[in-house]
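Values in this text are rule-based calculations from the coordinates and carry no lab data. Everything numeric here is computed off the predicted structure, so don't read it as measured data. Cβ atoms are built from the backbone, for glycine too; each structure is taken alone.
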Structure 1
Amino acid sequence: MDIINLVGAAGGIVSSVTFLPQVIKIWKTKSAKDLSMGTLMFLVLNVSLWLLYGILTNLYPIIITNGIVLSMVFIMVYFKLTFKEL
């Protein structure tokens, strides 16, 4: 594997786990009150566009990375809607 592919793979891995700590924290605390729904919606749009780009260009690293990130963003949206503060 050449250096360009290694850098791309490393970037994909880091991007894929970017939101994992936030998802874990929300799950443990059962609180998503500090998350902005507006920010989450922009994240959904952003990642969806990158995913579409990956699909249209047949770039599997982009597809895989953004598919994983999109699933984590959807989990955070679900938590935001589910863990309402009393």
Structure 2
Amino acid sequence: MSLTNACWDTHDFKVRMLDWSAARGSRLAFTCRYCGRRFCQFTLLSQAAWAVDGDGKALESAVSTRWLGEACPHLFNLKDDEDRKQLRKT
């Protein structure tokens, strides 16, 4: 098991399907009941999950990498609120 998977497993996610495409599969939204961190992931691509803000907009890659590499903090924190303002440039 990789470190990312071990960290991913520390969250208590509620999962919902946002949309679907033939090329990428379902886009799933994961929201942790403990810390409130949100992620998205496609089911058919070998792409890792990425962090999103409350509106589902992708956060900077550095935020995604950090959040995916950290175990669930089990509480909401102010640093995460600052991270959610760092949107990925498209």
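A value of -6000 for helix-only ellipticity at 222 nm (-39500 (n - 2.57) for each DSSP H run of 4 or more, over all residues; to 500), calculated from one of 1, 2, originates in structure 2.
Tell me which of 1, 2 gives 14.2 when you compute mean count of other Cβ atoms within 10 Å over residues 20-27. Only one of 1, 2 returns 14.2 for mean count of other Cβ atoms within 10 Å over residues 20-27, namely 1. Source structure of the calculated read-out (distance in nm of label points 7 Å out along Cα→Cβ at positions 36 and 76, 0.3) within 1, 2: 2.
Sorting 1, 2 by relative contact order in percent (Cα under 8 Å, 6 or more apart) from high to low puts 1 first, with the largest value.
One of 1, 2 was used to compute log10 I(q)/I(0) by the Debye sum over Cα atoms at q = 0.10, 0.13, 0.17, 0.27 Å⁻¹, and the result was -0.29, -0.47, -0.72, -1.28. Which label is that?
Values: 1: -0.29, -0.47, -0.72, -1.28; 2: -0.23, -0.40, -0.70, -1.57.
Among 1, 2, the structure yielding -0.29, -0.47, -0.72, -1.28 for log10 I(q)/I(0) by the Debye sum over Cα atoms at q = 0.10, 0.13, 0.17, 0.27 Å⁻¹ is 1.
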